[in-house]
Structure I
Amino acid sequence: MTRIELAHVTKSYPRQATPAVADVSLAVEPGTLLALLGASGSGKSTLLKLIAGVEAPDRSVLGVPAHRRGAVLMFQKAYLFPFLSVAENIAFGLKVQGASRVTMRAEVGRMLDLVELPDIEGKRPAQLSGGEQQRVALARALVIRPRVLLLDEPFSSLDPAVRQTLQEAVRRIQGELGITTLLVTHDRGEALAMADRVALLDRGELLAVEAPRRLFERPPTCRAARLMGVTTFLRGELAGGRLRTGLGTLEVWGAGAQSGCATYAIRPEHMRLNCAPGPNVLPARVLAQTFRGEQSEYQLRVGDETLRVRAFQPVITPADGGVYVELPAEHLFPVCDDEATPERHV
């Protein structure tokens, strides 16, 4: 199995004010699936192309050409040869390597079983659904037994149900074969569901590399937290395990004897709407309520600030909209304030 390591990698393009990738250092352990998560333009695909050898960093001490890196790059589209059968598409790489007909036939059958598409060897790509085409593309990528599998948003054009099925299939196959894999995605749920670790990128910078649950529940900085869906940040003076903010004083856990200026955050689904005051409970007024299927989202006015709260059960609010919002101490977590706009904090 293969380990991937990047050390202070930077990639700039002409007529671009800032680097597409800026001083990124990253290690991917053998046999793991790492998701590169970020918005469009964050540098995810550029990083993937640098690893594959399709692009070259601004400075490099590595002279290994792309065709000798043992990496296979799979794109958003399947890019199957339309004039070849499924079997011929899958066997293409083996044919280039000079494999025998017997070997190609056996490997094609093995790969089709692996991606759970038996008995379609003779079909053409036009006869397949989008999900089936992506499975065949995956089989074509895996048949040459790559050392590294690079996936560039391979599920983004698929319907939700097909997308989930293929995500599960790729995760299962990757685990069975033990191939070191990098997945580029802008879908937070996809990254959290599939990856062993998630690397969060923003504007070419690597903000965090964490296990999925850790990154979701305790992102380390304000920028990382915003990208992970956190919208409430509280800045104040910390003393004796209590944070004094402009909205009120809140108890926090794990602060110990720490004191001084601090910023804490809380996820919107971890706040609770109450009908009575209590510890870590603030008076609020409901400004708006949006039903989102499994959850309802509330916009609350607390003091001069607007907070967003998500609740799994609809909450009956008084006619005047007055409620209380609880910020449980166990769900408040400290973040490094890496943003240049302190007015965005409450």
Structure II
Amino acid sequence: MSTLKNDLFIRALLRQEVERTPMWIMRQAGRYLPEYRATRKRAGNFLTLCKTPELACEVTMQPLDRYGLDAAILFSDILTIPDALGLGLQFSEGEGPSFKSPISSMADVERITNLTPINELSYVTDAVRLIRKELDGRVPLIGFSGSPWTLATYMVEGKGSKEFHKVKGMLYQEPATLEKLLDVLSTSVTNYLAAQIDAGAQAVMIFDTWGGVLSKEYYLKYSLSPMQKIVQELKNTPFAKDVPIVLFTKGGGNWLNEMATTGCHALGLDWTTEIDQARAQVGDKVALQGNLDPCVLYGSDELIREEVKKVLSKFGKGSGHILNLGHGIQQYVDPNKVTVLVEAVKEFSPAFH
């Protein structure tokens, strides 16, 4: 990692000593930033923004140019794989993502089984190469994917959901169909993350946004097991084996012990999990990333500083902590509040190292 001018994030992921706690923000290139909104307007729509490497690179760099963050994250969307599998992704203003051809039967799964979505996703690997060049070793670049279970929820529901009745219906009525779909997705995600690493991603993160809607038994079987398979496959891939992997299950605070045994390097925590309890549970098996409530950024400057202190002191002394929000930053946040957050972490965290 000697080419990195700032490798705090990588060192913290590997639980090596750091001078201060590194930080980045989930969804740091997003609608709260006026410069992002300007680029998105220029792109015409969200999908064009994702699929144009130059524009994806531009928005990836925007938060780094504004704040002293310790990592860049590739600008993309978790639904790139289902789109490349031919489900026809569309974004309607104010409606969120939806698919023209959702999965509802074994025949639908068979239709996508032999596709290699990675062929359709060269715009992502092109963006990774471009961002790495633009970063020039400034900070590490994080690649990412949705988890197989989370991708399956969108593919079966056809869009975002509150009840998940279609995918959970499939789980209880046609488990073989769901298992086959998760197999296809596990292979796709492994290949996708490996391609990002090959193109220059220096750490990767698996976003399991909807793992928390499952009971423990089904979480372990349908969400964690596919993620574990991906981690193991990447660790068996020569060029990817040393790249740190972060797993993040929103609402997954009850299953940290099981998550920590997958072979991943770090676990992301949402704000419903106490970081001191999480650290007590997982010990020195993995690093921890998190876990400020994103809505803290609606508070006063003083409150933000106090909340940063709380998270730092709850984690306590030593390395293995990356400060982050417990989920993506919200679009209505004042960008100046992020400056307060970043400066607070830099001011207060050296005392813990």
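Values quoted throughout were computed directly from the atomic coordinates according to the rules given, and no laboratory measurement underlies them. Because the structure is predicted, anything quoted here is derived from the model rather than measured. Cβ atoms are built from the backbone, for glycine too; each structure is taken alone.
Computing FRET efficiency 1/(1 + (r/R0)^6) of positions 170 and 250 (r between Cβ atoms, R0 = 35 Å, to 0.05) gives 0.95 for which of I, II? Going label by label, the one that fits is II.
Kindly point out which one of I, II the value 4.5 was derived from, the read-out being distance in nm of label points 7 Å out along Cα→Cβ at positions 154 and 282. Label of the originating structure: I.
The value -13500 for helix-only ellipticity at 222 nm (-39500 (n - 2.57) for each DSSP H run of 4 or more, over all residues; to 500) was derived from one model only; which of I, II is it? Can you show the working numbers first?
On the way: I: -7500; II: -13500.
It was calculated from structure II.
Ranked on FRET efficiency 1/(1 + (r/R0)^6) of positions 34 and 106 (r between Cβ atoms, R0 = 41 Å, to 0.05), which label among I, II comes first with the largest value? Walk me through the numbers on the way to the answer.
On the way: I: 0.85; II: 0.30.
Largest calculated value belongs to I.
Work out the source of -0.32, -0.86, -0.96 here, i.e. which of I, II gives that when log10 I(q)/I(0) by the Debye sum over Cα atoms at q = 0.09, 0.15, 0.16 Å⁻¹, for residues 186-329 alone is computed. For log10 I(q)/I(0) by the Debye sum over Cα atoms at q = 0.09, 0.15, 0.16 Å⁻¹, for residues 186-329 alone, the value -0.32, -0.86, -0.96 is produced by structure I. To test your reading of the models, identify which of I, II gives 22 for relative contact order in percent (Cα under 8 Å, 6 or more apart) when calculated. Considering all the candidates, the number was obtained from II.
Looking at Kirkwood radius over Cα pairs in Å for structures I, II, the greatest value goes to I. From which structure (I, II) was mean count of other Cβ atoms within 10 Å over residues 42-49 calculated, if the value obtained is 23.9? Source structure: I. Here distance in nm of label points 7 Å out along Cα→Cβ at positions 50 and 290 is compared for structures I, II. The highest value is that of I.
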